[in-house]
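There are structures below to look over.
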Structure 1
Amino acid sequence: MNVTTYKKLVCQQFAQDFQSAVTIVENPLVQPAANEILIRNKFAGINSGFDTLLCQGKVPYVNLTPPFDLGVEAVGEVVAVGEDVQNFQVGDAVVTTIRGGGYREYQAIDAQLAFKVRSAIPEVLTLMPTGISALVALEQVGQMTSDEVVLVTAAAGGTGHIAVQLAKLAGNHVIGTCGSETKEKLLQKLGCDRIINYRQESLDQVLKQEYPQGINLVFDCVGKQVFDACLENLAIQGRLVIVGYIAEYGKELEKVTQPRIYQQIFWKAASVRGFLMPLYQEYATEAGDRLLNWFYSGKLQVAVDPTQFHGIKSIPTAVQYLLSGQNCGKVVVRYK
């Protein structure tokens, strides 16, 4: 291996927007320690909401002081192995989901933190950890069963399009929201039962007219008025799972003056539940195994956004692209 240095993206300072917070640095490439493997990253997943909040210093469960490394999920190839490592060899394809391991060209990590996969393709980044989050949120927090009405917001996004399929695999009627004809076509392909293009229809009106008994389970990634409509239309014993609130990422949170939500929840015995994957790690391995099995057997389709982002320098643009809602499927950056 003739490479002596590599590039990575770091948060240099807290800032309101991602672009202003980050910088590219170049580091010497060192050989892995005895228990480590050295990975050449081939693809990294973009998580613009988490990235933006992290660079604002607004992720409560981490206490970071700049500078710190960025990026989470990556898939790549093992290029060197520490002397004590038994389960990996040079050439193996691996996925990693370590904070700070994604937005860099190379990473040396403890071998126990890598997950071996068949090939280093971007589709696996949609399953790990994005798909894992969708599955754990639906099953553990949303208590998903079958023969229910499930609503997925931002349904054509990286997390949403997996959630749609998981709800269908469980035997549910699935409603998906999106904002373009391209996204509608993807959701049709995935078997979504009712697609609501919010640019053409009112979510609240459609739910009231077509689902008068309400929605049993909501998987919400959006927030703001979408959250309000979902809450208003919960069924008796309905569950609304907050997976994100991308409508307010990178912005000042909207101050809302209205009756408190317990008067909507109480009379239906409904619930609003937050989901954060780091607090449910005990379910991750089993969920990942199931997702990969479904993917390899053709039961689960993975959509990777076709827009090309190449190299470390393209990451801020990719983050903004995802924040703008233009994506259809998982957004990834490709390294050399």
Structure 2
Amino acid sequence: MADPIVEVSNLRKTYGPKTAVDDVSFTVQPGEIFGILGPNGAGKTTTVETLAGLRTADGGTVRVRGVDTQRDPAAVRDVLGVQLQEAALHDKITVGEALRLFAGFYPDPADPAELLALLDLTEHVDKQFARLSGGQKQRLSIALALVGNPEIAILDELTTGLDPQARRATWDLVERVRDTGVTVLLVTHFMEEAERLCDRLVVIDAGRVVAEGTPAELIDGLEGGRTVVVRFAAQDVDRGRAVLDSLADRDPDVHRVERVDGTTAEVAVSGSRRVLFSLVPALAAADLVPDDVRTVTRSLEDVFLAVTGRTYDPEAAPALATEGASS
């Protein structure tokens, strides 16, 4: 395995009595999309801003290509491209003007025309910032993060405020950026986004890393039960429910049976990892043929519940009262 391009060790950042980042450690490999996932107020933005040398750490070390960004942030300025959560441009600047302006800050910038093509902005080159849609503004922010030809792009809450279609289009662009050889640090509070895009990730809660690995590793590592949803034909719902209720009373692998909601013909059966093995023979013995049987897919939300003991709420009020310690 190659040497990490980013190394964060025991990072700590406080704002008065509030601890925004508490002993955070992780490494990022070249060429991967690495996620920093957590609810609002978890310390995600503080972590990456400290990594980029934009904030001063109170403890720990951060190295980018072996350089301590706290001691010498200028040494990695051309290596990092940063799209910050609250970044904005003057309303009247056009897409092309913004790219040329930012390109002038670097000794060896990317070709603006190539970035426009990469991010589907060519036809908007003369459009003013204020007239761009939310998705177009996000694509422009990615272009500005890449204009310096960075090895690493930090993308902070890139798809917040976008509709589902624009969000998925932006996901495709992030993968396209990675395919050009750029390492991506993706800060997000969207579970689905992290699960779709990230090669590896850390889950941060209240300033601490509570889980780390690939999405598949984290999900597959969950212990505990499974839920199977059975859909019956309308005439079979009551009899099917009775059979499954009886099964819950006598089979230790079946823990709970409940209607998915009061108006459908679906019944959710929860139990151990072997719940499906109990369910199918019971239906066969009762000569009940369901219209559909599906195992509920577990996700990173289940991982968060397992490691924190509470349901994931991405919009939870920030735990940190200090303005600088948000996200």
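Each value in this text was obtained by applying a stated rule to the coordinates, not by laboratory testing. Remember, it's a predicted structure, so these values are computed and weren't measured experimentally. Cβ atoms are built from the backbone, for glycine too; each structure is taken alone.
Once mean count of other Cβ atoms within 10 Å over residues 176-183 is calculated for all of 1, 2, which comes out largest?
Biggest value here belongs to 1.
A value of -6500 was computed for helix-only ellipticity at 222 nm (-39500 (n - 2.57) for each DSSP H run of 4 or more, over all residues; to 500); which of 1, 2 is the source structure?
1
Of the structures 1, 2, report the one carrying the highest value of relative contact order in percent (Cα under 8 Å, 6 or more apart).
Checked 1, 2; max of relative contact order in percent (Cα under 8 Å, 6 or more apart) sits with 2.
Who wins on distance in nm of label points 7 Å out along Cα→Cβ at positions 48 and 232 among 1, 2, i.e. which is largest?
2
By the measure mean count of other Cβ atoms within 10 Å over residues 56-63, tell me the structure among 1, 2 with the highest figure.
The structure with the largest value is 2.
When mean projected area of the Cα convex hull in nm² is computed for each of 1, 2, which one produces 20.6?
Structure 2 accounts for this read-out.
1, 2: which one has distance in nm of label points 7 Å out along Cα→Cβ at positions 80 and 312, as calculated, at 2.6?
Derived from 2, not from the others.
Which one of 1, 2 has FRET efficiency 1/(1 + (r/R0)^6) of positions 24 and 168 (r between Cβ atoms, R0 = 41 Å, to 0.05), as calculated from the coordinates, equal to 0.90?
Value 0.90 for FRET efficiency 1/(1 + (r/R0)^6) of positions 24 and 168 (r between Cβ atoms, R0 = 41 Å, to 0.05) corresponds to 2 out of 1, 2.
Looking at distance in nm of label points 7 Å out along Cα→Cβ at positions 152 and 192, point out which structure of 1, 2 has the largest value.
Working: 1: 0.9; 2: 3.0.
Evaluating distance in nm of label points 7 Å out along Cα→Cβ at positions 152 and 192 on every structure, the highest lands on 2.
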